[in-house]
Each structure stands twice: as structure tokens, then as C-alpha cells.
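Coordinate-derived values only; no laboratory data. Every value quoted in this text rests on a predicted model; they were computed, and no experiment measured them. Cβ atoms are built from the backbone, for glycine too; each structure is taken alone.
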Structure P
Amino acid sequence: MRSHYCGELESGLIDREVSLCGWVHRRRDHGGVIFIDLRDRSGLVQVVFDPDRAEIFALAEQVRSEYVLAVTGRVRSRPEGTENPDLPTGEVEVLGLSLQVLNAAETPPFQLDEHGADTSEEVRLRYRYIDLRRPEMQDRLRLRSRITQTLRNFLDAEGFLDIETPILTKSTPEGARDYLVPSRVHPGEFYALPQSPQLFKQLLMMSGMDRYYQIARCFRDEDLRADRQPEFTQLDIEMSFMDEDQLTVLMEQMVRELFKSVLEVDLPDPFPRMTYAEAMRRYGSDRPDLRVPLELIDVADLMGEVEFKVFAGPAADPEGRVAALRLPKGSELTRKEIDEYTKFVGIYGAKGLAYIKVNDWNAQGREGLQSPILKFLPDSAVEGIMARTGAEDGDLVFFGADKATVVNEALGALRVKLGHDRGLLEGDWQPLWVVDFPMFEKEPHTGRWTALHHPFTAPKEDQLDSLETDPGACLSRAYDLVLNGTELGGGSIRIHREDIQRSIFRLLKISDEDANDRFGFLLNALKYGCPPHGGIAFGLDRLVMLMTGSHSIRDVMAFPKTQTASCLLTDAPSAVDEAQLKELALRIKLRA
């Protein structure tokens, strides 16, 4: 039906007859001449209908926005002075010689130009097929396709095999809830949709596949955020006979090539590396945004003799932390602004936000400081704080004092917010490998050990003996790739020995019986010559979100769910009829 896409037309096609198909983006009637901006996925082109072709002109008068048209016409230069430099096809137009209305359209529920982005997300998701016609959305999905193709090309060239793993599988909860699928042929039994292909890709390594990848659909029944969806896509990778250094070097090479190819951005070579402990100490986060130059500074040792319990308590608590955060030129902040930041850290459990404004320390010393907490601090503490933070006149120093987890989350988030609010970001892209994660963390309510990543992550080889004697001190062979404060991917070297895997299960209070029931197929496979192996999974939706500058992964997915895990377009999830339930041997019993 067409010879060219709308966005392909340029001056080299002048005097050529072309056939186009697309949607009416805009129709204008200027003094008896009708202009139609015809749109397809490649872009826009202006089509002109003159009244000397009466039948075609009459038909053009009837078309409206989002009508689907087939047009045949001759490409010509736009009259001098009417060119549109903002449009790739802005030097040419098409003189319409024939017109066919392939389908009429009702008035869309929102505009499809730049104003469409102002429409509520609920309306956009309900009419997603219309929202996806917007050039902004089409650009994002085109870029997503280009990203996946570039990743595939790299991995194919490096000898990786694209292998699919099952969607209907066994329920082996890995932290989040599984989506369960009832079996008709096995009444009362269920499949689970995979949270990740983790165990299957490990089995592929045991099968001798050596290098595997998959752009995998994954499912997790969990509460949603801007970067979470019940179903999502990840680039899943596994390889044998490589250690963590070799693996991360290859993966950062892939990411560098991706950014160079798609965005023409040169990422650093090599990516910096930082231990988990250092990241938490300096930034309060295991995914720090290195574009923000602010850092957390420990001052607990300066508060040991302070009578102010807000500081003295956490300073004496082995699980507490007292940290300072210096904001250059922060004394400009008003009390109202400080109060807003105090509310902000409250989201993360902080009970308040102490501060010291440094007005004139150099000339006046203590008298040049302004703070409600100064009266509680002896001169030695004040002098120590000023020296350690490097505070200068005009700065402001914030403080966090509480359990270390609360201080890290609150000041870590405040650090990033201040960086954005105050225009402190340095550079556009700051990647980072975070390594040497703790192997385990203790649940605060039960005191049980849980795996920080997942129970298949290998411990450091020199710490095998301390797994049972001091599990809290064990470090894992895990690594996360962070970009601009967002975790792009995480992985680890895996456990490839049955005895170690069973030891980890026992430490996690998974009995041998439960382990055999849930992971017996893996434990059996480990007996038959499992090679050392490791891998990583990249959140493809997050990656595309970052590379397109979007604010939510919903903006880079064709048909996302809402934050309540519902699809406004199809009204899923929905009830099913009694006959289907009976066939599955199920009965609905709603909570009281």
C-alpha cells in the first residue's frame, strides 16, 4: 500500500511519486488549500490538497484527527519561507494526487502532541493504544528495540547462546511472592511464574552450555513503585569458568558499547569499584549516585561525652550511627526549607534533622554558628565537627543520629535530594560496581539470618570456615552495577558444590527435607560435575528508563500495569466463571 514511510521523505525524492499511509496528526484549511500532517511511526510529512482536484479536495475536507489515510502524491519543495527546520521532512511536502480514507476515527480522549503528556496517567493507560501513537512514546519504544538489539549483537559476538527457560515452573520463593497458576490436569497443584530464570540458568551451566543469555519475562507479586512492575523484563546472563573480575570486565564492556552505540556517550574505562561497606559509610546506600559530591561523615566518636541523648544514645549503641552531611553554601536555606527537608527524612524513619549553620566560623568561632543544638555541644565536639566535615563559612551541616539503618536511609536519601535541588550534580553518567556484599543479614524481628542476595550466591573462598561460626562477618562473591543511583543489574558467582549449598540452606533454617522438596533438582544436579559459574541480570526496563530520561518504567513499557497491579486497558485481573473454576478444582473464598 505504501512506497515510503512519512519520515523518510527528503529533497532527494523531489518530483518522485510516493504512496504513504498513516494517521492524520493535524488538518489545516488555509484559504482554500488543505494541509494534512500525515504521521506514521517514522515521523510526519505535510500533504497538500489543492481545490483544482475537486473530488479529492472534498474528501480531504471531511477528514479529522486520527483518521487513517492512504495518500499518493508527488514530492516537491516547500515554498520559500515556509520550511520547517524543526521537522526532518521540513524542506519538502507532498502534493496529494489521490486520497483514500482507510478508517474514520472518533475524537481522541487526549491530544497526541506535546500536550498529551499532561493527561493523567490513568487516562493514558486506559487508552494505551492511542497513547502509544504519541511521538514521544514511539521514540522510547524504538530506542528500547535498538537497545535490546545492541545487547543481543554483543552477546552473540561473544559466543553466548540465546536459550529460553520455562515460564510454568515450580514455586521456589526467592523473597517476593510467586504468581501461582493452577493445574487442570493435576487438581490441587500449582505452577509458579518465574521470578527469574536463576535456577534454570545454573542448570544450563551444569549442562555444558558455557555461555547463556535470555531477554526474560519475570513475575513478582509485590508492592509496586515507579521502578517496579508485577511483570518485567531482564537481560539474564550466565557463564562458566569465569571469576567475578573477568565477568564484570566483560559486562562493563557490553554496557560501554551500548551507550556508545545508542547514545554516543563514552562511559569511563574501567568503571570504578567500591565495597559495600565503603558505599554505606560514605553515601548511606549500596547504590550511590556518584554525580552528587556530598558524603556522609561519621562523628559518633565526637559525641561520646555529649549529654544530649539524641546524639549520645546512638553514639554508644553498637548498632547506632551519628553522621554529618555538609552542604556547601547551605546557610542560604530558610527555616521553611529546612523544615521541608526534616519532613522528607521523616519518610525514612528519622525522628528529626539537626543542623548547624556556619555563618562566620573563621572570624567568630562558636559565636559564628547558628543552631538549636549548639547549647548541648561542648567546644571540643564543635571543633571536631568543623574540622572533620571541612565546613566553611556559608555552609550548613546536617546530622543524623539513630540506628545505622535509619541514618543511612534518611541521610542517604537527603544527600541525593540536596544534590538535585541545589544543582550539585557532576557529570551526566556515573557507573559504579559495588562489591564485597555481606553474605547474610539478620531479620530484626526473628533474629534469623537471610541471604542478602539469594541463597545460591557463593561466599568468599577464604571465609568458608566462618560460615557457621560468624555468618555476619562473611562476605559474598556478589556484585551490583549502579548507574546514577539506580541499580542496573546484580549478580554473583554461584555455589557449585552440593555440600556448601546444603550448609547455606541449613544456616538459613531451611531443613534438609524442605531443601530437597524445594530445590532437590538443583542439589541433585550439583552432584554430577557442576563447573564454577556466575552471572548477572540487568533490569531492562530500568536501563531503558535511564537511557530515555523517563521518570518511570511504565513510560518505557508498551502495556504496563498500574501501581495496584491492574491493567486499565483490559480490566485485568478479572473474575472468571464458575465453569472454569470447577474445571480447575478451585473455589473462591474471599477474606472476611
Structure Q
Amino acid sequence: MAGKWEVSEAAPHVLREYAVLADGERAAVVGPRGDISWLCVPRWHSDAVFSTLLGGAGCYLVTPVGRYVWGGYYEDGTLIWRSRWITGDGIVECREALAFPGNRDEAVLLRQLVAVDGPARVEVLLDLRAGFGRHRSADLHRVADGWRGTSGSLRWHWTGAPDAQPDGDGRLVTELSLAAGERHDLVLAVGAGVTAAPDPTACWRRTEDAWRSDRLAPNTIAERDVRHAHAVLRGMSTADGGMVAAATASLPERAEAGRNYDYRYVWIRDQSMAAQAAAATGAHSVLDNAVRFLTARLLEHGDRLNPAYTVDGGRVPTERHLGLPGYPGGSDVVGNQVRDQFQLDIFGEALLALGAAERAGRLDAAGRQAIDVAAAAIERRWQQPDAGIWELDRRRWTHSRLICAAGLRAVAEPGDRWAGLADAVVADASGWGTHPSGRWQRAADDPTLDAALVIAGIRDATPLGDPRNLATLREYVRRLTSDGFAFRFEHQGCALGEAEGAFLLCGFMLAIAVHRHGDPQAAVRWFERSRTACGPAGLFSEEFDVTQRQLRGNLPQAFVHGALMEAAAVLSRPAAADPLRPDPVGIGTGG
């Protein structure tokens, strides 16, 4: 019997099969077996209490007895997930969520079993182990409504399985039987000060009301997907406004490639991009949250703004290894080296976000002060080499300069100081960033192409009709797209797609660029192709393996969901005719 519960040794699933529950302060990753294999408590960057995703110990399993076929879906506009299994006896669902909005000190996991069609039998295992599996649960004792225990510095209270039995290693196991139509609630509360689990009925009602209270009604194409992306961004944004880049750490971009990062932090660039998407779709709560976080960091750190922060505005910890096997093909890194980088482009992105908030009537006096701080930071530092949007070596990256100019133009008045600075930045970049063929090139010492140059082209650092923008777009489509998917840049000596997957942010940004250059049909084709790069849960990772049709990297990647939202909004509007392209056919059909 004991071997039946050794879930830490079970193979993890491909990423497309996972769903994510999030409450703003943390996220749980749920697999098709009903296995919650990742949850950090109390907050995003805390140690995990369930870590089988990376080969550690700790898992919360609710799965049917016997053979079954898995499915599932999110309730529209929410991160309430319904795992759905068709068994030999009927259909059973597990409706699950993190109580929303979350308490920053305490996680509450709601799991409601429903025997939809016929009776149901399910196996249940709770193996809570703090410290990425280092601390097994102790002090287990039965109480009137369930079980209590401790793990490391955390306390937990679990209701709904009073007949569960301890197995001698800190785990509780049981089997539940439901009659046809019956419902059964399991509630787990985890935190340093937990004394009881909340009432499930009240908790579900509060969670449902909170998701409904800010349900987006976008006037865009792909409205259901836009509502879902909006829910993802809400779930990944704290009460303080910080939006983590992704819920997970160390999920590999390529097997054994050494690119394994911890994305449980707030990237200024990602937050700014999400703010622009929120402004485009009328997602005011996401916009307001982002602006609040950006404003606070700019006013606090000025031209020493860090590329990323913890959700409470702290410094990202240094990288370290956990001593775990990692996700197959990956590693076990937490912390991030981004803490030591200078990224010039984040000031331009922040200005684009603040400018969008101002146009939406959502910017307060502090936000306007932050505009001056960010613009002054560009004035002081724009000639310095930086790590760029892709966080590489320090160089004079063309995109960094152009996006700063775009940000300055987004907040400038005609003829004022910041407009003049934007002109100076573009003039300088033009001198060394223009390729002999007439397109933009990647850096002063790098004549190659980069998707970042296409992104810069849609942000209006130069007029849309600037021939370098069109030349860049055409050459990018010809050389850096394949089978309808878009890639970041060329890797020397590697065929496209060999060194890394398609970069999904770039695909949605490409759709915007093609639309803005007057080819709406091709733009929709790019959009729809990128929109396919997800699993049943509709979640996007950072990259997509085009050959194997698999997600790669951490999950869910917030700025990809934001890019989908922005692209859907832009593509729902009429495309302006591009005077430089009398024949609109051809830009977006590559691959």
C-alpha cells in the first residue's frame, strides 16, 4: 500500500497538461492526476510546500480510483479550475481554487469533489513538506473537523477528510466514496499563524464574487481568451500591485541546455507590457495595480531602478541550487542573476505604461512624478551599454534606445524637453543602428536581426512610415519566422528552432506590427497561430517547441497573456493603410 503513495518519484507531466490556481499572492500547479505539485507559501518567492514538479517531496493528490480519462476547464473569466475525469463508473469533477483574493500570510486551497454522473471513488493524499520538501509534516493530530499539523515554521489545518490515516512519514491518506450527484469539500489552510480552516461554503462564495466583480467585457476578437488572459494577470498580481513574471522556477526552455530560471518575481518590463495591454482592453484593475507598483519603485530607486523585484519591492535573491533533481531536462535554480544587471529599456517601457495610464485617465500625482523620474533617468544613462530586453551581455542595443525614445514620446508635449531628448536618442541610434540594407540592426557591433526591433517599431519611437520599420519587419518575417511562429533572434551555427523555441511574446507583437502596416488578414493569421501554442488550460509558457508542439519554460508567462490581450484589442480595430506599402499582401504569410 505504501508504494501506491510514492508520488515524488512519479514522472511529471508535459507542461501543456498543467492548470494553475492563483490568488494574487501565490499559485498552485495542478496536474491531470489531480496532483498539486507546486505551491509556495506564504508568498510567490517563498519556499515550496509541494515541490514534486522539481522532483522534491510534498504533493496534494485527489484522483479517481481505477482507470479514467482526464479533461478540465476554467470557469469563464476566473482561475477556478474543474478537473474532470471520465471513469468506468461515470464522471467525477474536482472544482478547485485558491481562495481569492488571497491573504498574504495564509494560503487556502479549496477542492470540491462532484460526482457528476454515477458514483465516484477517489484516492486522497496530503503530503505537505515545507522548505522544498525538507520538512515533513509533524505534530499530526485529529480534530473535530479534520487534521492539523506543522511543517517547518508553517502550520496547517485540513478539513473534509477526518477518516484519513497517517502513514508514519508525515502523510495522510484516505479514500472517499460519493453517491451520484453528491458533493464533498476539502479545505486546506497553510500559514505561519493558521489555527483553523475557513468554512467552504463562505469561502467559495467570496471567491466566486471576487472573480465576478472585475469580469472583463472586452470589445475585441477572441473575447473568451482575452477574459482568460485577464484572469491570469489578476491572479498573478498582488494586493501591492506587483505582478510576477511566472508562477514557477527552473522549468527548462530546452533539455539540458542550462537555461533554467526563477520567474517568481516582478520584472519591470513585464509589468509595463501588461499595463499597456490592460489599457488597450479596459482592464483597469490590472492597469492600476501595475502603475502603483511601477510608481513606487521609480520614486524609491530613480535611475538605479532594478530590472526585477520581489512582490513586496525587495531585492531579488541570488541564484542558488536546491539539491533537487529538477524537472526532467532542467535544473533546480531559485533566485535570479537579473538582480545585478542594468537594463536601459525598462525606463522606456515604464514611460509607455505610465503614458497609457495617463491617456486612460488613471494616473495620479505620484504617477506623474514617476514620469519625470523615469525620463530623467534616461537623460542620465541612455548612452551607457546595458543588458537589453533579452538580458544578455552589456552592449549598445538598438532596441533599448528606441524603446526609451518611444517612452519619452508617449509622455512628452510637442517641443518640450523630453521630446527633444527622444529626438537626440533616435538620431544617435540611427547613426550606428541602421543596417546598410536600410533596416534596423541589433546593436552597434551586431548587424543581425532581432524581434525586439519589431516591437520597437510598433511603439512609435519613429513614425510608422519610417522605411526602416517596414524593412525590418519584412526581413524579420523572412528570416526569423517558421510555420507561422516567431523567434527572437538567430543563434550562430543553429537552425531556427534548434537552440530555442518560438518566443510567444514575439508572435503576438508581430501580429500587431503587421496589422499596423496595413495587412489585417495576415495579422489575424499570425495571431491565431500564436494562440494555438497552449494546452487544454489555455495557459502560455514563454516558448513553444514548434516541432514537438510542446510548451517550454516557466508557466504561466504573464507577458505572453498580456500580449494576447493587446493584440486582440489592436486587431479588432480597422488597420490604417501604410503609404509605403501599396500592396499589403505578403508581410505576414511567412513560414
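Some notes on this structure:
- Structure from which 1.3 was derived, distance in nm of label points 7 Å out along Cα→Cβ at positions 196 and 212, options P, Q: P
- Distance in nm of label points 7 Å out along Cα→Cβ at positions 12 and 356 from the coordinates reads 6.8; which among P, Q: P
- Between structures P, Q, the calculation of FRET efficiency 1/(1 + (r/R0)^6) of positions 436 and 556 (r between Cβ atoms, R0 = 41 Å, to 0.05) yields its largest number for P.
- Source structure of the calculated read-out (FRET efficiency 1/(1 + (r/R0)^6) of positions 76 and 172 (r between Cβ atoms, R0 = 30 Å, to 0.05), 0.30) within P, Q: Q.
- Among candidates P, Q, the computation of Cα extents along the principal axes in Å, for residues 268-451 alone that gave 50, 41, 28 used structure P.
- Structure with the greatest value (metric volume of the Cα convex hull per residue in Å³, set P, Q): P
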